[in-house]
1. Thinking of 1, 2, 3, which structure, once distance in nm of label points 7 Å out along Cα→Cβ at positions 28 and 52 is computed, gives back 2.2?
2. Kindly point out which one of 1, 2, 3 the value -20500 was derived from, the read-out being helix-only ellipticity at 222 nm (-39500 (n - 2.57) for each DSSP H run of 4 or more, over all residues; to 500).
3. Can you tell which of 1, 2, 3 yields 1.5 when distance in nm of label points 7 Å out along Cα→Cβ at positions 12 and 36 is derived from it?
4. When relative contact order in percent (Cα under 8 Å, 6 or more apart) is calculated for each of the structures 1, 2, 3, which structure yields the highest value?
Structure 1
Amino acid sequence: MRRRQGGLMLVVHVHVRVRPEDLEAFLEETRHNASASLQESGVRRFDVLHDEADAAHVVLNEVYVDQSAADAHKQTAHYARWRDAVAGMMAEPRTSTRFTAVFPGDDGW
């Protein structure tokens with residue numbers, strides 16, 4: 001697969017605010033999605049991070065080999081299942097921030 005400029009990975013942090021009563025169900029659905037995502041050839045990491053200071057805040061740390069891998073992820077059945085299952089569990093729309101990985105390099109992921 002083609003790499004981003006200079007062979008650097010695409011990193012996306014997705015910030016989700018979860019309704020407190022839905023936290024456990026959200027985390028269960030998100031674990032399922034993360035596990036399936038790691039089977040995709042263009043996904044290098046898919047971390048689910050729960051904020052210690054704010055129980056309603058969950059961050060997904062997603063690392064892709066390039067934009068086409070990120071686009072392919074959005075076309076998978078497991079992503080569609082997750083998106084639909086958690087839509088009503090969010091206290092507000094999720095947001096994301098995109099990064100270019102500077103370190104580690106391709107073989108460090």
Structure 2
Amino acid sequence: MPSVIRDARSFRADRPWGARDLVEIEGATARLHWTDQPYRWHVNDGAELFCVLDGEVDMHYRLHGTEHVARLTAGDMFVAEIGDEHVAHPVGEARILVFERKGSV
């Protein structure tokens with residue numbers, strides 16, 4: 001049954017990085033996250049698409065051992081390939097749509 005999601009910009013989870021599962025497509029998931037706290041440095045076991053829907057997020061990532069930071073605002077996306085070390089730091093509250101392999105960290 002089709003669904004319409006009208007609260008993506010106001011969604012609030014009961015804890016930082018809490019998520020609402022939206023859909024699973026051939027082993028990948030789309031999840032709506034809410035957070036007001038940083039995640040943790042990690043490397044996904046598959047590619048990840050990170051799209052800011054509301055708020056701002058400082059995405060920290062490492063290239064050849066050097067840390068970089070990109071400020072993402074609503075509509076901006078970050079793509080992490082397998083092996084890309086990264087961590088998201090919201091600036092206040094943020095709502096993020098994440099596409100990744102099901103069960104990925």
Structure 3
Amino acid sequence: FMRYLSMNKIIQNLIAFREERNWKQFHTPENLAKSISIEAGELLECYQWSYENIDRNKVKEELADVMIYCLYLAEYYKFDIQEIISEKITKNEEKYTISDSKNNCKKYTDF
């Protein structure tokens with residue numbers, strides 16, 4: 001049985017992990033952004049030749065890596081995760097109205 005942690009506790013654990021290894025010195029915004037992109041590439045690699053019979057554990061690990069670096073970058077800038085995601089959802093609701101975007105995968109500028 002795995003206990004689920006709150007987002008604040010997850011972030012605290014990540015910071016402790018980083019501090020114990022003295023890695024903050026390497027976690028510049030540029031390096032974190034690069035790491036997000038690199039890990040996203042590794043996630044995409046899971047689907048390189050086919051999306052059938054994918055290794056779900058590999059997807060899970062790579063997705064976690066992407067999110068961990070995103071959380072480190074948010075922590076660097078002191079962004080509140082819930083706040084920035086809520087703000088983005090609101091912006092997306094304005095750009096992608098139901099009437100324009102339902103069953104439509106076009107970008108909002110192409111409506």
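1. Label of the originating structure: 2.
2. Details: 1: -9000; 2: 0; 3: -20500.
Label of the originating structure: 3.
3. Numbers: 1: 1.5; 2: 0.7; 3: 2.5.
So the calculation was done on 1.
4. Working: 1: 44; 2: 35; 3: 24.
Once relative contact order in percent (Cα under 8 Å, 6 or more apart) is worked out for each structure, 1 has the highest.
Bear in mind these aren't lab numbers, they're just calculated from the coordinates by the rules spelled out. Quick caveat, the model's predicted, so the values are computed rather than measured. Cβ atoms are built from the backbone, for glycine too; each structure is taken alone.
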